[in-house]
Structure formats: structure tokens, C-alpha cells
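Right after this note come the structures.
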Structure P
Amino acid sequence: MQYLPGKNQRTKTPEVVEQTPQRIGTLVAFERDKSPNYHIQHFRIASDVPSPSPGTMVIVLTKTNEGNECWILERVSNVWEINPHEDASSSVLRDVLPIETKYAGEGSSTVIYRVAEIEPLEEAVFLSNGEVFIREAQTLPRAGSPVMYAPGDLVLTALGLEPDPDRGMHIGNARGDRTIKITLNKDVIQRHIFIGGGIGSGKSYTRGVLAEELYMLGVPQINIDVNGEMIDATEELGGTNLIPGKNGFTLPLSSLTPDDVINAIPGMRSGTNYETLIRYAHEALLKEKTSTRGLHFTVEDLLEKIEEVAPQLDMDKAGTKRPARQRASSLDRIPYIGNPFEWEKYIIPGAIINIDCRGLLVSDLQLIVASIARDLQRLAANKKNRFVALSIDEFHLVAPNNEQSITTQVLREIARIGRHYKIGLILTTQSPQDVDRSILKRLLTRFLHSIEPDQLDSLRGVFSDASQDLIRQLPKLPQGVCILTGAYETIRHATIVDIRTRNTTHGGATPDIWDDLHQSGWKNKYDIKGNKVD
């Protein structure tokens, strides 16, 4: 496939275009919406064809103004039945009058039929020289045009997806047609990924599918695991599970900002002289060591620097210097602050580094994420890094819609220019309304699982070209089904996807509490007096 010079067209060789599929309906004139028009169209579904579900892709066969054969790719928005025998008045009449009413069903009746509403997306134009090119939908079909299920190769090309599952990230199948394998181009990870959905919607399962696909492509992954959902999968894929503060996984003071350090010290009051002294000493160490030589420093180095710079600030009095040292020394009691972690040793092709953050306070979680992100940025600045996918579960906790969050700023920077840092983000949340908007809008591939209606407003900017009918379905999508949207360079048009089955253990499944009770001996329902209920 290639772009024709000067035109927004994508060519396809004619041999990969499938033969005309089976007819499933006929385009009709629908006065209510003045269709067919360029934005919305309707077709009558053939009586022997099952009702297509919303999101199903179909084609309308027509001709361009130049007389070339044209297949318009369209997406089903909604389906309904027309049956005048079952309108409200007829139903009431049958209930009131004891008259048996019989009528012919669809396929035999002349007044009973089903209608599907469809949206034009793109069109394939067949030229007389045998070339086929795909462009945005710009041909108006006439009522009476035949409607078919869309061929898989046309759907994949129009959506900008990878036709070969072995060359990209195969995440599932098109809803309504399992023969259409939805495979993302592997480059989408460079433009960041968002996974949203309510509890039990399948978002962590989808994250596991992406972990498997990235592993098979050799992309190193660092995962911030808030709920322990990737622990088993990490082991099964030969990765490394790490707990902050244990087995050598610590983070240096040099990966923290002065604000981070102040926030990490218990009981630190803002505006005091000793806060100013600690902040100044830490900034001085950053300039001396990391900015010029890329060196790290310890809590002991910070204490020595406080001694050194206190006279410069006229804070050499015991009432300032001593409390500053005492408070700064408390950093030694934070288990995850210590020597720098050897990221270069672990970030190798196919590696998965899962940071088990279960049980951490939100403040600690934010500090750890910010530190890891800055370490990765520093590796990039020193040109010592290879591309890595940084995944964060429940990222509304670490990047809230709050300018003061210690992690929001660094993640904003990665979201904005992560490609230059060789960092791709995968951010998952059940509460998109609580996340930083600047970060959210820069995640250009989006998996939208079932979510509470009150969260829909916060997703308005990421629906892409999903219709209102598709959006209304979002709260009702079954587990493991999502609306896939994106920017034009990632996913050209919204589509509904059945996420594929995972090969690794899913650690995010809801526990079976009833099995726990049965194992404990409470196997039945009892009445209030403790008698078994039949």
C-alpha cells in the first residue's frame, strides 16, 4: 500500500480485494433523516439475514460520478424493526377486543422489515486499469444500491490496521465478524496507549494482551502494578517482579526533584528556613553531579551539602541547620530510597519489569513513578537507552488532574515528546474524569471498555469519530469488548473489538467470595435462626 502523490489516496493491488460478498440488504430512502446523504444512510435488511450488531462493517456498492465501480465502507450505528401490526394502537386494540389477529411475518409480509442505520467512512474505487485506491467517503450512493458485509481486507486497510497479525499487535477480532483480525501497527506504542473502563470491564485483561504482544515483538516493558495483576503473567513471560525497597530495587535521591524530597520528609512544614536549606542543598547536588557528570548521590551526600551551603545562606545557626539535617536524615528510613537501579542491565529485548506496588500509599506511589520516569528520561538524555513501554495501572492515582502532583509534570513531558525519549506510555484507569487532561489527549490509541455513564463526559475528546449511538453503548458493553479509537495515524475510524484470549494468567479477575465461604463450611443459605433454607 502507498500514497499516490498529491492525493489522499491509498492504493491496493486488485488481487488482494476479495470477490463481491453476499448481499445482505438494500439501501433505502429514509425521509425522516433525508437519507441517503453524505453523513448518514439506511438499508433494509434482507429477511433471511440476522440483524447486524452496532459497529459491524458493511459496504454499499455504487458508482462514482466518473462511472467507476465504488465500494463505500460504512459502519452500522443502530438497527430497528418496522411492524405496523405491533404499534401501540394495534396492541391495545387486541387487548381490548377478543379478536384473534394473524399476519404474515417478515419475508412474507409487505409491511414488516428491519432497517439499519449506517455511517459512511471510506470508499474503494476500482479504476479501469485494474488499480484500486481507497479514499475518504465522497460518493453519494442511490437508494436501491446493494449492501454487503465488508471484506476483511478492505476493513483493515480503511482502518489503517496491520493485515498480518504476525507483524503487529494482534489484540482481537472485529465485533460481528471473527474472521477480521484486529492487529495494530507496532508503531502505535510510540504514540502512547490509553485503556479505560469500569471495574470488571476487562481493561486489565486488555493490558495483559498488550503485554504478550509487546513481549513477542521484543519491546521491553516496565509496569507499575498497583493491584498485583501482572505478577503471574510476568513470571510466565520470563520477566522480573520487583518490590520497592527489596532485593536491590531502590531509587536514588538524584532521580527526585527538590519538591519530591520535601514531600517525602514526614512533618515538613513549608515556608520554614530548614525547608529552604534542604531544597537549596538538593538543587546544588543536582547541578554538581547529575547535570554535568551523570552521577548519583546519597542521603549522606545531602547531609554534607547542608553543612556546606548553610553558611552561604546565613543559616549556619543551630536553630536552622540542625533541624534541617534531622529532617533530611529521615530520608534514610524510606526503604525505596537508596542506590540507583541498574536499568540498563534489565531493559533488554523482550524484558518485562513488573513493579509490585500493592499496599503503597498514594504519596509513595507517586514518588516511585516520578523517580522511574526521570531515570528513563536521564538514560535517554545520555543516549544509553533503548525503547521501553512504561505502563501504569490506575494512573489517575499518579497523574491526577492536579498541577501540584509530583508525577503529573513528568508524565506530561513524556506524553508530549516520549518518542524522542524512546518511551511509550500505556496508561490504564477506571476513572478518566480524575486524570490530567493534557496527558489523556496525547494517548493516541484508546481502548474504551464499559464505563459508568458519569465518566462519559471526561472521554469526549477521545471518542474520535465514534457515533453517538456507539457512545451510548459504552456503559453496556460486555466484559472483554471495547470500542477502539485513535488519531488518524493510529486508528482511522472507531470500531468495536472482541479482545482475544490471553495466553498468560489474568491476575485481575474478581475473586470468588462464595467459594471462599463454601471452603470455610458455609455452603448453603440459612434462615435467621440458622436453619437450612430448602
Structure Q
Amino acid sequence: MSLDPEAVAVDPSRLRLLYELACAFAARLDLDDLVTLVVEKCRSTLEAEGASVLLHDRASDELFFPFVVARDPAVAARLARLRFPADQGIAGTVLQSGTTLRVDDATSDTRLFRGADEQTGTTTRSLLCAPLITREGTIGVLQIVNHRGGTPFPAEDERFLLALAGSVAVAIDNARMYATLRDSEERLKIQVGALRRDLARQDRFTQIVGTSPAMAGVFELMESAAAAPITVLIEGETGTGKELVAQGIHKASSRAEHPFVAVNCAALPETLLESELFGHRRGAFTGATHDRVGLFEAARGGTIFLDEVGEMPAVMQAKLLRVLQEGEIVPVGDNRPRKIDVRVISATNRDLAREVEQRTFREDLFYRLSTFPIHLPPLRERREDVGPIATRMVESVARRYQKEISGIASEALSLLERWDWPGNVRELQNEIERAAALARAGEPITSAQLSGKLTGATPRPVGPSSPSPPRETQESEAPPSSGGADLGTLRDARSTFEADFIRRTLAAQDGNITRAARAMGLSRVALQKKMKDHGLR
């Protein structure tokens, strides 16, 4: 219904009020909030004892009071439960005719539906009723009951209500469409989430290879974590594939269409970590020449993966705790918090529970991060997975090298399965990369292409406590090479030794880069560079 200024009293204040109310109604998209606002404003503006919106249920052809404003809450509750045929009462007359009615003496009007008065114990003395007309027809009526002071409603109130009802009808129609779209979106999210979980069950997170009982338990936990927005802590030794697990959870979750952002908390100095995570404002520190969005905001709607969270300095631990508790960040150099919508998955190769006891990691942050822990077993505890993982790696490396490699020979595969792999999947990847580079095109990888640490290794018991044999022992026990075998260059040998030495030192230091660097007489930065050069990160 179009707004006709001639239909409203010429009082400028009424015109201004009508405009303000129409704007207020149009701004409300939640149907409950909208109708509550409508009836409250109508009651106060028209000095009425009560006001209500009655909607038409076309399926049952009934009028009902979904939202009521009255001075007595009990009266409002009883009216909200009341339904009556759409052709009864003054409201039914207005619904059928599509015209406004003003009744000055409702007690003597035969059209009055007295069921409302019987339910509420009140007496309807006078009322105004206007139809709510949209493009789809009349959807209900707007009813104002009993002018305060006992007098009838003035004629200008009827004209005002007629003009106002048009804005109310449009606002209700919009709110209903918004609610329908919102419900459809929620249903789609649930359906898509269910489909993703079904897909995850079918492909078992194909990027992660493993059929062992230990990995079967990991897959089950990943499925559960993907189905809920819970905070996950992935625990496991260096190189076990913790980031792949985090990616798998993200891709199978309802956030899969949004970003997955990974950050290594140990790779950044404390002075830069806060800026990387939360962003900064221009001028916050030397070199901050412009505003910068942090990784938490970059991951909005998706997942942020905090790798090596146990390396986070104490000051940053407190700030991360605030993010988890309040759901907001404060960029460096700013004092205004910003709300964020991001899921946090973290990972560590350290025993955080023990570090909490030693007071080197915050207890409150630990409990926030470890709501849903997933322990990723090392390769030595799932040796049956080594063969399938190595085979998948050979296929991937062959494609990347554009080189035909016909798998792995049985004796080489046996050596791979017998090694303890202190560097886990990452160490196995390095071994396969080296062997693929040495293998001849069209032939399988054999024991001749494997490094000396494997060819000189003897079977060792399964378990995390199995010590690595000294390199001298490995070399002395290594069988003599077959005539003409390519042992590689001195540079290759030196590189292999250096990578192996770094792996062993890291393993001895429980994966702690700072302690490992100190033990090797290197700076942390220098060690990180060497780890990157050898593909150990």
C-alpha cells in the first residue's frame, strides 16, 4: 500500500512520526523484534491499552495472535495461544474486506469476536483495525484496542493507522522472506556439513595415508572434530603430519569454503608474532607504514592453525587466551577490539601438560586449547603404514620429477619398514626424495638408492624409547657396496650427514628448536635456515 499524505492528518508531527516509524520498521529483519516494535509503538502513539498483530494462517484459514503487547503479561500470553476462524470478528471482517474499521462501541457490535475477552477477562470497548496488505494479498490485520481514558479513538487515528499499516505489512513481508532465506541457509549448512562428513568417511581423509588401528582412531576423532566447532589440539612428534590433520578437519567442516591459515609460532620472534597474528595500525612501531590485517582477520569465517603453539612466549599466551575467551582481537597500536569469527586449531610436539606443571605454559590457555585433543602417533608405532605412505610419496615425486619410477623394490620396502623414523613422515619424505633422484628411469627404488642409515640398520624393537645407533656403528656394519654402485658425490654425503645430524639432535631435544640450536652451537635462525634447506620444516 503506497503512503498517501492526504490520508493522514495534516499535523506535521504525525507525518514526521509516520516517516520515523516506517524507517524503524524497515530496519528490523527479525520478525519477533519487528512485530514487538510495531505493537509497542502503535500502543504508545495511539494512546491505547493494547495493540496486536493478527496474522492469517492460510493452511487452516485462521487468525492468530503470534505477538501481543498488553499491560498485563498474562493477558498477552493467553492471547498468543488463541486462534479463531478468519471470517469471524471485526478482525475477520477487515481481513475479508481489505478496509479499515473504527468501532467506537464494540460492546454492542455483533461482529465482535468475544473469545478474546473471555480468555483475557478484559472488555473491548473500542478498537481500530487495519488490513496488512502485500503483493501476495492480505496477510493479517493490525488491531488497536481501547483508547485510554475510555473515549473513542479520534478519526485522525484511523487515517494514521491506515497509512502506517502499509509500512508494517511491507516490513513483515520482508522479515518473513528473510527468515525463510535464513532457515534455508541453515538447512543447507547442515546438509553440506553432513555431506562433507560422509565424504570424509568415504575417502578417510585421503591426504593422510594410514590403515593401522592407531590411525583409525585418529580418523574417528577427526570426523567428530569436523562436525563440531570445538577447539582442537593436535599432539605429536615433529614430522607426523599435524598440519595435514588440521587441514583435513577444516575441509570436512562447515567452514571449508572459508580460509585455512597456518602460522608457525616458533618461526617468528616475539616482537613480530603479535603483529602477524592480530595485525597493526600505521605508526604502531618503526616500519609500520600502513595498517596491516593480521592472520586472525585473514582467516575470518575459516580456521587458523597455530603450529608449535608450545613455543609461544608468555606475553603472547595471555593475549591468545583473551582471543579465545572474548572472540575478539586488538591490533598492535590500536585500542579498539575487533570481533572475529574463526576456529582455532593448534598443534604441539611438546608435552604441554607437563609444562603446565612446570609453570612454563599457562594452565588456563592449555585447557582452552586442549578441549578436544588428538594424539598423532609416530611412524614407529604404525609401521604397517610406512609402505603405503612411501608408495604414495614415490608416485607424487615421480610426477613432480617427470620421471618414471616403477614403485619400491621389496628389499628396499623392508628396510623402510624396519627403520624407526625419528623424524617421522617428514624424514620418510626426504628419504624418498633422495632415492627417487638416484633411481634410474623406468626402474623401482632399490636398497642401493637408500641412505646408509637404512642400509646399515638392523631390526630394532618398536617403541619410542628405541635408541638410535651411533653413526659409526651404522657405517661399520654397512655391507660392502656392489661393484659399480653409485655412492653419490661428497657434497651429497655431507648434505645427508648434516640433515641426519639435525634430525637426531631435534629428536634428542624433543623437537625444541631453541635447545637443538644451542646444542649444535648455532643460532636459532641459522638452524631454521638449515632445516628449510634440508626440507625438515
Structure R
Amino acid sequence: MRRRLLATLLLLVALPVCAGLATSKHNLSASGPGTVKAASEAQSCLFCHAPHNASPIAPLWNRRNSGTSYTPYASSTSIARPGQPTGASLLCLSCHDGTIALGDVLSRTTRIGMAGGATTMPAGNSNLGTDLSDDHPISFAYTATLAATRGELANPAALIGKVKLDAGGQLQCTSCHDPHDDTNGKFLVMPNQASALCQTCHLKNYWSSSDHKLSAKTWNGVGTNPWPHTTAATVAANACENCHRPHSAGGKKWLLNNAAEESNCYSCHNGNVAATNIQSEFTTKISIHPVATTTGVHDVAESGVVQARHVECADCHNPHATNSGAGTLSGSLAGLRGISQTGLEVKPATAEYQICYRCHADSTGQPAPSVARQIVQTNTRFEFATTNPSHHAVAGPGRSTSVPSLIAPWTTASILKCSDCHNNNAGPGAGGTGPKGPHGSTNPKLLERPHALTSTPTAGDICYKCHSQSVVTRESPHNRSEHLRYGCKACHDPHGISSTQGTAQFNSRLINLSTTDNTPVGTGAAAKLYVDTVGRKCYMNCHGESHNGRSY
């Protein structure tokens, strides 16, 4: 009587499991709905379980361990160090690594024949192979210490719902997948709409207000589908999967959809999902931030000051934080690291220039200046220092209290952003409708407007964006046509002159002479090349004439 009752209870428990399995691709029997199935075998549970002659592995396992050595997931930001697969994950891999025939079960002396003559798992998303470095990490101890050390992870004590660790406290394939129930698709233990499953464990900073979480934008149907591995229709519904995929990821280190970092952004930011086409800025303009030049060099764990010179979208945008709102920084620059005016790392950055300093200040291998000057400096942090004899007002207000040429609303107390000068030539700052930001420009040095280097500046020159052309050209020394013949750059350095190299007497008002346009008066030790901004005298040879102390 007791045995009969126990059998009845076991049957009642098994019925919903069998019912869910029967209609899923894990039913490998001849009646299974998938394309991978047996030629004639009628039993479905047999492919994984056997009531007798099973392996000594629970639960009544009917498959052998391949003995394969796997390449586990690894990245510079991973604190957990997954080793070889264990527990349920190892059982899953007996089919999904593609090394053991699907019909090779312990309870049969001969292999079960598969339809179409197939043997192992066919190539495709279900065949993970033995290289698991492009798959979500498994078989590691998910502990409270790990969560606290890593940050942005849920405490395992909070995993009391569908997502569970195994008896040993390890995260396994079965933490996310239920092999008997495909109700949620991909045998997920819960729906992943808006990445609800991902966010059970991953609690990313800034994510709650990010456009990648909230945007209702859809694909317009033009070009390539940006979400080929999901069925969700909006940015918000795809959430994490806008950029990431948990298996067979193209960019292994952070499970990105594509190996080329910028391609993960282009899939939406090509005008087919996002409103503006950022991709075309990088592919059609002569001056760009060269995101396509390097692949795999960028690393989330790299130092604040970029050592190996490169630029990727994620150097200037935090995809988990970026939003359309306004704050201390524009929403597109939210949640980023930067370098302060004193050279220290700040996170998050509070000023745009701090983000630019990561590459354009103390990093090695700076390119030569576009204009050869009397004083050479390629570190913009030194050029913009507020202790300098003169500097454009990026890190703080400028030195001069009298700049009559400034166009309202600019005043001598105003603060500039790097992007006030370096920006899209067809963006809003230039009166266009293109995307804003220093992605690409038709002008050299990513300038928003032209900058005359060999001729007199025109009304559209970048300098005249803030400085009135009529005021500049009406007073000495600019009111002489020859003084503008080679452009503002002949005398002025647009960033600033370091206090360790220049003085207030010779380098106020951004004076740092171009040695291409000006040469010294005299030769040897007596040679002079400077403008005395205090005494208002010139000592240089230019436009074929020698100025040896000429007043202006």
C-alpha cells in the first residue's frame, strides 16, 4: 500500500515535468517537435535519465562525461575564477559541447540512431563547443563576499525566486535554465523581458535611469536586424541584450554581441533605431575619433590615464548610464571616469574636460601639434591649467578681465567645454541637424568650424564663434590686414601656455608664436622671437618684414 502511494505521488510530480518536456526541443524522441531527434526511439526521458544502470551522478544520469578540458570564461573585471565545469553544468555539456553522440546513453548497448543520420549536436547556437570563454561563467561559488567585492551583484541570499544556486552554492546552467520547461523560451527559468532574468543577479549602477533601459524606440526595418538573437521589439524590452548575449558572444571578455566594440553601438546608432546616425560620422568624415583603428585594446579595467592609445565608444559613453537628461554633465557623458586638473582619477567625472584628459593629457604617445610653435606642449592638462599666464577657460575662467570681442552670452567669467570647439561640423552647434559630439567632422582636428591655417579667417572661422569678427579686426594689432594673413594661429595658441614654459610678459592673451609663420630677429644668442605683451612690442620676422621691438 505504501509503495503504491509513493508511486502515485512520484507519477503526479512527474506528469507536469513530462508534459513540459514533451512539447520542447529537449524531447529527442522520434515524436519530438524539434529537428534534432531520434529516428525511431519512442522514449523521451531516456536521453538524459535511466531508472537502472545509470551513472553514479544524480539525478539517475544516463550519459557519460566526455573527459574534455574546457576553456572557461575569463575577463580582466572578473573576480570569480571559473574552473572546469562541475555539477549540472557538466551534465548539460554532455550534449551541448558537441563531443558525445546524442544517442550514446549508458542504458543501451548500442547507440540510438538519430534522424537524418546526425550524431552529435549540430553546429549552431545550441552547440557551445569546448571553448566556454564566450559564454556566461558557470561552476563558480557565488558568495556574499564575491558579491560585495565585485559590486553590482545581488547578494546570494536574495536569490529566493526562480534563479537558484546549486547545493554547493555554485552558479550553474540550471540557475538560468530549466531543462524540463521551455515555457519562457530557451528553457529560461523566468521570462527575460526587459532583462528581468539578468537583473536578478546583475544590479548595474545608473541603470534605472538609462535610456537603454527605458527607451521605447524600435527598429525601422531598414538594414540589419539589431537584435537577431531575441524576439523583443524595443530597446527597453531588449535591455541588456541590446549589447550582450550570454552564449557564443562575439566579444568574449564582456559577452558583447560583436567582437568589434563599436559594432555593438552601430547596430542601433546607425539611424535605424536611434534618431541620429552616429555610424556615418565615423565612416564618412575626414576627422574622427578613430574607434575602428583598434579592436580588443580597450579594457574596462585599464587605468584612468589611457596607456595604450586607443579610443572606443565606451571611453566617452557609459552604456549603462547614458540618458537623454541633463545634469552636471550631459546625459550622454553620465557615469564616466575622468582625470582631474591635478592629474587624479575621478569617478564619476564632473566636467567634460576630465573625460578628454584620459587620452589628451598624461597619456603617452601624444601626436605632434598641428602647428609648430615657439613653446611646444601636447598635454592639454598643462595647457588649460588656471595658473598659466593665459589659457582658454576650460578648467576655470580665463586670466583676462577685458575681452571686448566676446559675443554674448560669453563673458570673461564663462567656462568653455572642449566640445564648444571640437564637435560635428553639421551638428546643432554649427546650426545643423546632425548628431552632436566630437565623433566626426569635415574640418581637421574635429573642429566644429573651419580654422584658417594658410589664409585670412572668414566669418565662419571657429574663433569667430565666440569672438566678434568686427571687434577683432577694428583694433591694433589685428586691424592691419597682414596681421591676419596667416590666421589667428600665427600668433595665438588656442589651448594655453603652461606656466612652466611661459610668462605673463611674453605669453598672455594666448600668445605662442607659430615658427612656420614667424622667424627670430637676428641670429645666435641675440636672436629674438616673441611678442612683449606688457610693453606691446614685437620681436619677429614675418610676412617678409623684420619687427625688432616695433610697438603696436
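None of the figures in this text is laboratory data; all of them are computed from the coordinates on show. Please read all numbers here as calculations on a predicted model, not as lab measurements. Cβ atoms are built from the backbone, for glycine too; each structure is taken alone.
Work out which structure the value 7.8 belongs to, where distance in nm of label points 7 Å out along Cα→Cβ at positions 38 and 406 was derived from one of P, Q, R.
Working: P: 5.4; Q: 7.8; R: 8.4.
Matching structure: Q.
Please state which of the structures P, Q, R yields 74, 25, 19 when semi-axes √(5λ) of the Cα gyration tensor in Å is computed from it. Working through the options, I get structure Q.
With helix-only ellipticity at 222 nm (-39500 (n - 2.57) for each DSSP H run of 4 or more, over all residues; to 500) derived from the coordinates and found to be -14500, which of P, Q, R does the value describe? It traces back to Q.
Distance in nm of label points 7 Å out along Cα→Cβ at positions 262 and 286 computed as 1.1: which structure among P, Q, R? List each step's numbers first, then the result.
Values: P: 1.1; Q: 3.4; R: 1.8.
Answer by label: P.
Across the set P, Q, R, mean count of other Cβ atoms within 10 Å over residues 390-397 reaches its highest value in structure P.
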